[in-house]
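K.L.:
Given below, in the form of structure tokens, are the structures.
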Structure 1
Amino acid sequence: MERANNQFCADAGGKYCPCHLAHSGDCIKCSLIRGEKVCECKWQGVCIYNELQHNKIVSVKERTELLCKIIERKEIEDNIYLIKMEIPKYLARELSEPGAYVFLKDKDRESPYFNAPISVMDIDEDNNILELVVIPRGIKTKPLVSKNEIIMKAPYFNGIFGIKEIKSNKNQKCVVILDGLSQVNSINVIKRLIRNDNEVEVFINEEDKRLEIVEEKIKNMGVSINLFNLKDKEDKLINYIRNNNISFVYSCGLIYFNKYILQLVDQIDEKIKFAIPNNNLICCGEGMCGACTVRLNNCRIKTCKAQMNGRDFLSNLK
């Protein structure tokens, strides 16, 4: 059975830790805070328990809502919009991390119920510009493509399962596999892999939606793009992974697609590191509402905060 204290919290040790969960005795990482008698957190950073004890009378440091200006809004595909926003410099640095996402809402809505989680596509750190792709489908997202200003709450960091694998991979050969609109969160992943001196090759499923703006950004990073599909061209992907000593695969699609790609990868080598986007339902981003909770290995996991291995997630998901 997976113990709750073996989970890694995406906020652990950061400026938003200890969070509300720690103050309520429900810390994802620290067993002592949860009332257990033995420290088993295996945490190597600043002790969360000590931080909590020293700051019990201090209010929790919360992510704040900011009113941000829209500097560009463009329909790049049918009912798919590119939005560029001016953001503070400190956020530009933090949102350049793989798996970063933000909450957006109509500036005329005071209630947090209207917050919509949106993955970061790209960050222009020189000019402090955030780039997002938004599909206006309901009351939360329709106003985002019609207003000149939007309320943003950020940063959030758990938009990928397997962030450790991405950040630790160095001087290796990697494959990034893209399918549908999930591809928008691949840019920060590819940037980090390149920054760590990895060789990166991208494969795009030609059967699903392709975004020209994403492909253009990938090519501008000097990365090659290959087209394949799961009906009659999957051998192209399989042979590349098998013949090029690939150490890491990022499968960036919906769960059914990622699970299929994992099966292909494991047929080649189960030791290949594997990561996927976090496509679970996220409502609050703080682990408080429980909407994102899943059960894996008899353990309840709050997926908006608890980091996990992408292979383990897909292998245990029923």
Structure 2
Amino acid sequence: MASTEFSLEDSSTWNTGRAVELEPLVRRVLAPNPSPYTFTGTQTYLVGRGAEVAVIDPGPHGTGVAGHADTNGEGHVEAILEAVGDATIVAIVCTHTHRDHSPAALPLKAATGAPIIGCAPLVLADDGPRADAAFDPTYRPDRALADGERLSGDGWTIEAVATPGHTSNHLCYSIVESGALFTGDHVMGWSTSVVSPPDGDMGAYMASLQKLQEREDKVYYPAHGPQIDNPRQFVRGMMGHRRQRERQILNLLGEGPHEIPAMVAAMYKGLDPRLTGAAGRSVLAHLVDMERQGRVAVAGETWSLT
């Protein structure tokens, strides 16, 4: 969970609730849900400047859910509608179904009649002690997209790019005309993504990073944090970071059996205590992946080399 030089205190400069143009086809509207897990908040993107627009990751809605205060999105739907103006929303598109990304889809659909299109529905009764966000049980798409499927509007074409790992239903979206990629939580501009088993899968996450590494996107627009102007270099660094974490785990287990809290304490020096749970989930994801490869084993809560 290594953050960049950006800080939560910078959120005032991000124009919460206002439409900010990033390129001719893309505007950003920041939701009012900053937290240690969302950085300045969830970034909703509007694609298109003509008569038809798509809304990517409509974000949170309402006052949140007990235990998940970072889902607060009061007034965000209204901000999206104001930014859209007289244009018609022809698609409400979600990257995945965590509660800081998709709950505003239903009220936005109710206000506009636009269909909800994008990732498949996914709700787990128990995804472990999550630290980033719980799943959204209200998400019901009118159409789920498969890898490579497209939707289009006035002057734009969006293509789905399947990127499982952070969640099994995670999709990124490219704008065919401009070379931009909306990366949701798969690649963020300020921190590494939480990969939380059983749905979060480190092997799938690394494979999805490799998939992006082989693409030629020009810019990434993540759901959290600043845009990424050097995508392939950035992804290469992310993959290297994950491999470094794996080596740290193997080195610790080389010293003897460990439980996850002890590994987190050794691996994440100076970590914000509020992020300890998230770090533990990602360590678990590495361990589950290595257990699948036959490199480590677990007995109760204790992990060791095989």
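K.L.:
Hey, helix-only ellipticity at 222 nm (-39500 (n - 2.57) for each DSSP H run of 4 or more, over all residues; to 500) derived from one of 1, 2 reads -6000; which structure?
P.N.:
Working through the options, I get structure 1.
K.L.:
Which structure, out of 1, 2, was distance in nm of label points 7 Å out along Cα→Cβ at positions 38 and 86 calculated from, if the result is 3.2?
P.N.:
The read-out was computed on structure 2.
K.L.:
Where does the value 17 come from, among 1, 2, when relative contact order in percent (Cα under 8 Å, 6 or more apart) is the thing being computed?
P.N.:
1
K.L.:
I have 14.7 for mean projected area of the Cα convex hull in nm², calculated from one of the structures 1, 2. Which structure is it? List each step's numbers first, then the result.
P.N.:
Values: 1: 16.9; 2: 14.7.
Derived from 2, not from the others.
Read-outs throughout are calculated quantities, based only on the coordinates presented, and are distinct from any laboratory measurement. This is a predicted model, so every value here is computed, not measured. Cβ atoms are built from the backbone, for glycine too; each structure is taken alone.
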